[in-house]
Structure P
Amino acid sequence: MTESRSKKYLKPLLPRDKAEEHRAATQLELLFDLVFVIAISAAAHGLGHAIADGHWQEGVIKFLLVFWCVWWPWNLFTWFASSFDNDDVGYRITVMVLMLGALFIAASAPGFFENRDLRYMFSGYLIMRLAFASLWLRVAWAKRDYRNTALIYAGGQVVMQIYWAWLVFILPRDHDHFTLFFVVGIAMEMLIPFLGEKAGTTQWHRHHIVERFGLLNIIVLGEVLLGSSEALSEAIHSGFWGQYLLVFTCGAVLAFCMWWLYFSVDGHLASEKLERVFVWAYGHFLIFAGGAAVGAGLVVAVEQLDGGHGVTQLATITVSVAVSVYVLGLWLVRDQFATKDSRCWIMLLAVPFLLVCGWLPNGVVWLTLVLVLCLMLRLRAHPE
């Protein structure tokens, strides 16, 4: 009786069928994503404040570091769930613990922007790593064929937490090479999945992974729509529609074009070669970070208008660079591999034109027009 109950609550964590039909995101995964709505918004908010205060160089660096800290656990969980999610009670509770850790990370983002305080973010990662390690140990116990892979993932989590403990609690925050050591830690973190997959490829489900990444992209584009709605809200509040209406319209059109470019064709993750898969997965960091930064730039533009100033070139450059990064990331993960037709070059060639728009008068308008043209050419090269 006791054994049957334990099996009910803790089923063997076995690989799922890669060819499973109608595999879709679960309600638990969607709930998990809600935490990252908060975290992504916190990162974008921090970038916007840094730019508005004139500390854009420091703000961009901190934004990239914080955004990576937000995106990385989401990425790890998504691939694990695609391969091993069995939806038993133990798995659900472990995911709840992961969510608690992610909330710590989201809540600690402002502290890092202010004074590089990583203590609470470290606490969030500690909670999440314990949960991740327990999941991988369950895989190692349940499936001998995946034992080496699972132990590499679990062991890597422990080793990296020791490294981050040194960075957070021993290395001074004002150390000259603090950012360098942070980047080294990121590189080591991103090496763990590569080593694990080399030891034995996990059975992730292509359509499920593509859907999950697409859903996070929609969440990111929500930041662009939020920036656009801020402009409309201020226009209604102040009664002055001119520039606000321009920012609102351009922001909404940018969000729609970015969405359409991403979902224009089913060309994502077209190959299961390990190197291609990692380019696709890691390259999405550019897409997600770029999308969130567009929203931050629009909010800065609205704040400048609210202060009685016009949209400064710095705000316009922020939006243009962010859109360029988004488009470049999309070319990197998808279009560069479409070698049999002309569409593989359209988005790459659009990047320098998108960048130049940031330095033009009414740059957001020109940026929007160039992105619309890019979308039209992309659709013409590959009609739906």
Structure Q
Amino acid sequence: MNRYATLATSLALPLALGLGGCSKADEADATSKAEAGFSLSDQMMREIKIDTVRAQPVRDELTLSGQIASNGDKTVKVYPLVGGVVEQLSVELGDHVTKGQVLAVIKSGEIADLQNQSSSAGTDLDIARKNLQVLEDQYAAGLASERDVSLARQELRKAQGNVGKSRKQLSVYGVSADGTYTLRAPISGFITEKNVTDHMQFNADNVGNLFTVSNLDDIWIMANVFESDISKVKEGYAADVTTLSYPDKHFTGRIDKVFNVLDPESKVMKVRVRLSNPGYLLKPEMYAQVKVLNTEKQQMLAVPSKSVVFDKDRNFVMVFKDRNHVETREVKIAKTVGDVSYVQTGLRDGERVIGQNQLLVYDELND
């Protein structure tokens, strides 16, 4: 079997074949092989992939560390309006709640006072109505003056105002008939903070939020930017996010806020990445790696990074002219971003390179 038949047969082997050296003697040998009638078999032609070298805007990539946070625009802290004792606790940390769902029921002395005031206001209103009715009857009979009737009407309006005020207060507090105060979820989301226990007693004047409810349909990532990298981040830049929990899953978002101040101790600037959170996979406080992507104005010749063969501290590509003319060409790579390598020297615009199974061709030409 000649070496070209061997090349076609070698397609059945793994791509991770041992890489041959490429000294000047090797390159001369490769040239002599081509001159001797090297040709890609029909099977090899079906297996390789040809890519064209083109000038492209250079993409830049900056890797940042960050931490996931709930979307502050969709997060609500829930405070009690009155003090009291927690009579019923209906949710736990991490629970999903819908808007209006009961979080806790509080028995409150302040509510009892308000109810007493409301009851007294109702009694005063009944008395004011009766007084006005009596005085109007007396006025009709000539037994009361117009001034007496006017004063009675003023008292009625005052009593009506007090009743309305009491009802509004009780309505704001969500008071039930048994004198309890119901704390409800202001939005749909997850309980991301809980600072209350069953039967806990508290005073509304000196207690913080009892719950925090966060909508996690989309979340924020607060990423750290070192001073030397500040010029590389701007609002609108795309971001690729990975986490320890899902190392093979990529989440995409964009920088929507650059905080133009440095932390006095860590000397880093914060940027905020906003991204959607399908399935609620991303949780607040998770650590994340953020790759910030942007395109520079500069253009360079680009090839797929997988088309580059690295051998003995040098980079090569297989330049394809036709099946009978394939050249091993050394190139200088300026940088590789993702799946694209930018070529500084060694290629011309419009040339074609082998981008798949190039290792097999390389090994055959450079044995």
TODO: Please state which of the structures P, Q yields 68 when percent of Cα pairs over 28 Å apart is computed from it.
DONE: Q
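Given that helix-only ellipticity at 222 nm (-39500 (n - 2.57) for each DSSP H run of 4 or more, over all residues; to 500), derived from a single structure, equals -27500, which label among P, Q identifies that structure? Mind dumping the intermediate values first?
Details: P: -27500; Q: -8500.
Structure of origin is P.
Suppose you compute relative contact order in percent (Cα under 8 Å, 6 or more apart) for every structure in P, Q: which one lands on 16?
Details: P: 16; Q: 28.
Structure P accounts for this read-out.
Only the coordinates and a few stated rules stand behind these numbers; no lab work does. Since the model is a prediction, treat every value here as computed from it, not as a measurement.
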